[in-house]
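FYI, it's all coordinate maths here, none of it is from the lab. Keep in mind it's a predicted model, so treat the numbers as computed, not measured. Cβ atoms are built from the backbone, for glycine too; each structure is taken alone.
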Structure 1
Amino acid sequence: MTIELTGDLPYRFDRGLTIKDRVGRKEVWTPSYNGDNTVATDYAVVTRMLHPRTGKPLIAFPGITKSGTRTAADFITDPDQMKKLTSIAPGDWPQMNLKFVLQTKVVKAIPTSPVVVAVKS
C-alpha cells in the first residue's frame, strides 16, 4: 500500500533494496552491510502528504529494512527530532506534502540517531 500511495513521489523505493530520488540530483540510497551480513547503515523515506479526499495528513514511513522503519517511527514520534525537521522545512509545510530521507547507522542490530539526508516539499 505504501508503494502504491507514494510511488509517484520524488523519493521512491526501487529494485535492489534502494530508495531513488526521481527528481533533482537523482540520488540513490542503499543500505550497507557488515562482514557478517548484518545491516550497518539503513535508510527510510518519511512522507507526510495531504489525503486527496479528506485533506487530512497521511504519514507513511517505510524503511529499506526493519532498522530503517524503526528509525523512522522513532523519529516521527520524537518531539525534539520533529522540531529539528521543521526548522529546515519550508515555512508553510503544514499545508504541503513533505518528504524526507533518513539515514541511520546500526550498531548491534539497534539503529542510532537518524540524520535527515534529503528533504523535498
Structure 2
Amino acid sequence: MILPFLFSGPADEMGRGVFTSENIEAGTLVEIAPVIVMTADERKLLDQTLLHDYIFEWGENNDQCCMALGYVPLYNHSYSSNCEYEMDFEAGHIQIRTMRFIKAGEELFINYNGKWNDKTPLWFDAK
C-alpha cells in the first residue's frame, strides 16, 4: 500500500527521494511495503554492491537483512525526519508513518537510525 499522492522524484544532492503532492496529517500511515529477507551470508555479498545503501538490518537480533519493495528504499535520511519506519518481522513488511504535518511538495524523510529523532552519527557521517 502506497498512498496515491506519494511520488518519487529528484532530491537535491541525494539522488531520488519520496515526495507528496498533497498535505499529510501527522500520524498518517503512508506506505506498507513487503520485504525480501536475506541471510547474514547474503548480506556480506550485498555489502559489496550498491544495494548496501538500500537494505535494512532485519530480525529480532539484526542477524538478517532485507530489501524493502515499494518506495521504502528511496526515502532519504534526516536526523530530524518527518516520518518513522516500523518493521513487522512476523508480517514481513516495513511501514512508514508521518511524525508531523507534511505540506504538499515536501520531501518525506526517515531517520536511518530507526527512531525519527535519533541523532547518532551514521556510517556516512562518521569521521
Structure 3
Amino acid sequence: MRNHVLIATPTLLVALLRSVAYGWQEEDVAANAREISNTGRELYDRLAKFVEHFQKIGAGLERAGDSYNSAIGSLERMVLPSSRKLKELHATTEPEIESPVAIEIETRSVTAPELRRLPQGATSPERT
C-alpha cells in the first residue's frame, strides 16, 4: 500500500474496473445534464426575445389599423363632401365614390408569464 500497489484477484480487478467504468458513465451523464441546462437557458432567452418581437408586431398592427381608420374618417369628412358637390354640379358623370370600410384589428396580448420578457437585471428561474 505504501508504494500504491494493490494486489488484486481477478474478481476484485473486475469489480474495480466496473467501478471505474461506472464513475466515467456518471461523469458523462453529469456533463450531458450541464449541456442540457445551458441549451435550455439559451432557448429560454431566445424565446423571450422572439416574444418581444411579436409584441412589437402586434403594437404596429394596432397602430396601422388606427391610422387606416383615421384616414377613412378624414376622407369622409374632408374629401368625399367635395366630390359629392362636384357630382351635384355635373362636373363629372362617373359613379359616386364609395367610402372604404373601416376595419377593426384586434391583436391578442401575450399573457403567459413564461413568455413575458424579464425586467433588466432579473435572472430566469433556471439561473437561480
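Name the one structure among 1, 2, 3 that helix-only ellipticity at 222 nm (-39500 (n - 2.57) for each DSSP H run of 4 or more, over all residues; to 500) of -21000 was derived from. Before the final figure, lay out each step's value.
Values: 1: -6000; 2: -1500; 3: -21000.
Clearly, the read-out refers to 3.
Here relative contact order in percent (Cα under 8 Å, 6 or more apart) was calculated and came to 30; which of the structures 1, 2, 3 was it taken from? List each step's numbers first, then the result.
Details: 1: 22; 2: 30; 3: 34.
Comparing all candidates, it corresponds to 2.
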Exercise. Which structure, out of 1, 2, 3, was distance in nm of label points 7 Å out along Cα→Cβ at positions 23 and 71 derived from, given a value of 1.8?
Worked result: 2
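Upon calculation of distance in nm of label points 7 Å out along Cα→Cβ at positions 63 and 87 from the atomic coordinates, which of the structures 1, 2, 3 produces 2.4?
Matching structure: 1.
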Exercise. Can you tell which of 1, 2, 3 yields 13.9 when mean count of other Cβ atoms within 10 Å over residues 15-22 is derived from it?
Worked result: 1
Exercise. Given a computed value of 1.27 for Cα Rg over 2.2 N^0.38 Å, for residues 47-94 alone, which structure among 1, 2, 3 does it belong to?
Worked result: 1
Seminar exercise, completed: distance in nm of label points 7 Å out along Cα→Cβ at positions 79 and 111: greatest across 1, 2, 3 for structure 3
